[in-house]
Structure I
Amino acid sequence: MKKVFLLFAVLLACTVNAQDTYFTMYSFTVEPQEVTTVRQLVDDYYSKNKPEGVFVRLFENHFHDAGNSATHSLVFTGSVDDVSKMYDGGSNDSFALFLTRLNQHIKEGGGAMMGQHLALYGDTSNNQRYPFQRYFLLEVNDTQAFDAGYKNFHSKNNPPGVLVNMGNILSGNAPNGPDRWVIIGFKSMKAAMAGPNSLLSGAALTAREKAWNEFMANNGGAQVQRSGMRILMGAW
């Protein structure tokens, strides 16, 4: 049962129209000596078989708590039509062979979920990469107030070099699980460690701090259930 989910997983993190973007994500654990092999297998397959209209990303779950111990995740993102076509298309010989090889190098499966992107802010042009991504899973008291406040803050107060993404989980959530997730992408480890405020100074920093305090006071209430940082290993 540890690896069964992968029979479906690898069938399936951004587009500019965030609200029309859906994702599926599958987490699993890889022993250190197998990481290079797994990355190469994913690259070999999706370099030749990338689903049309779908972004494929392989991440290492670098900083995490003990209850979130899966080492890697494979994320598939696109419009609801493009992502759903991946499931509608069924399997084939090359995909079956890929799964067989991949399963041989995976210790155990983790969780699997699907959801929707609700808001995205930052430069999403093809030449922009944000490999260091801090993630937060939130319990939100009032989703409407939170979404409105989030969009108001991030549409005006993000420094260059940061990509901020927010969404929900439609399936695969735990009981009493998070209502919203937020992912903040950075171009360097230094920026990821120091946070968005480190990329601003003077009046711009003062304005962002003031706007953040207003957002926290008027977002209806939100508590962090889980946080961590993932690192991009490959993109197709």
Structure II
Amino acid sequence: MSLSFCIITGGKRPDLIRTVITSIRAQKIPAYEIIVAGKHHAEPGIVYVEAEEAAAHGRLSEMRNKAVALTRYENIVILDDDNVYMTGGGGWVMKDYVARDVKWDENRAYYQEEDVDFSRRCQAEGFRISHNHRMLVYHADPTYTCIGRLVARRKDGRSQAWAVQAFSRLTFWQIMNSLRRMRKQDEHAEIADFVRLGTLQGPHKWLFSLVWRRVVSKMGGNLPGARWYPTGDPDYLSALDEYRQR
């Protein structure tokens, strides 16, 4: 299979985009190309499409359309710059005629549901959307976490490492007070971190386990294969180490 990898980037995470490119090359695909659109730089082995203004204003659709316009192969993979392979709304594989016929709405920017809009227009054109259960996806952004079937984002650029450190310094009642404060401030991801840590550490594990089951139930229930580790998923961390050392 021949593949055109289209990566969009704002240029703020050069180490991550390097990891993405390395991971693509590690697949040893017989015929492929890598197209990077946004704020990056020209380098051997990739096609660079300069779109710094679009990147600065979060115009993801414009960057994707620019990259797709230069593809040579019939199978197109759409990526963001924080994948190890493919991720989230940016983890799509499609035929070239789908990307060229439908296109992304360039009037929609970051967090304006450009991926949902693209999907609905694909369906309106009669294209079928399906999920590949054998595709492994890592979203390399520690500010996000999954709560049941909801994706939440930690505030102020926090990661779960922040929660581990903060939780370890608190007594049980201080933890409870922190949870009340977080609830008032709509810090849902941080609440999830504290409750999950409570199910693993310290006294009253049974209470935190009960709370966590209720939280997950309200969020649509557990996703198959869902797992959470205080220090990060071992498989994910291993993949990052592997590609960063190449």
Structure III
Amino acid sequence: MTNPDNRPAQHVLASVEIGGLEAIWVLAAHFYAVLVPLVLVFVTHHHWDYLVAMVHDPFLFYVAAVLLAAGSAFEVAQNTLDKWYLTSETASANGVGLCDMLAFWFVTAGQSVVLIALAGGAWWVIAIAAVAIVSFPICYLTQVAHFAAPSALGIFVAVAGYQAFGDPVIFLSIILGFATVTFFSALLRTGAQVLHGFTTVAASSGVWFLRWAIENSEAGTPTSWFLVGGVAAVTAGLLAIAWPFMIRLPVTERIIRPVA
């Protein structure tokens, strides 16, 4: 007879169809993704007076942090529905699902609010943000260019951040987009779930470059274009070198845990 005290643990484990260190890594990466928007909270609080003088409305960084964290939380929810094993058909990958749609919508909204915080004094910035927020659900439900809004917003945020702080380090956030696509493509091609963790970390780490741009700007020590270009080139090179190895990773064994 099954011990009733073990059933909650069995139910939890049954919702994760990967195991061992791979499961720990993937879950830890998503825990990081939920918490990393706090970087915006801390940097805004610490540099409030400087930000008041440099951007349109620094309070909106707090709002953006909440929205971005909510997006990651909905991603966790969708991954749980998909039992943390991603294939092309799952909503967490190339399929569709309510939590997946909400995850991307909240991320889109968070990026839009960051853009307004940086440069919301211009009417066209408000227009871009509004169009992105309104159009995303329509694009997702029709499956037409639904990645366009968050991708474009990432570029607009980098440009607005550079205009506000004059530090090109913020453009390295765009490189993370290429890293995300690389890891995600290899994940779907191989079924190696360890790449899910790398995809998540790359996709959620852009806020670090905004933080560095703010801190470098206030200190008067902007990053050189030469260094930024060098980091971008090295990163692109490493991804190119890693690609043949990533696509040779073995498919992860799917672990079905019965609930007694």
Review point. Which structure, out of I, II, III, was helix-only ellipticity at 222 nm (-39500 (n - 2.57) for each DSSP H run of 4 or more, over all residues; to 500) calculated from, if the result is -24000?
Key: III
Check your understanding: If you work out distance in nm of label points 7 Å out along Cα→Cβ at positions 62 and 222 for I, II, III, which one comes out largest?
Key -> II
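No value in this document is a laboratory result; all are computed from the given coordinates. If you're wondering where the values come from, they're calculated on a predicted model, not measured in any experiment. Cβ atoms are built from the backbone, for glycine too; each structure is taken alone.
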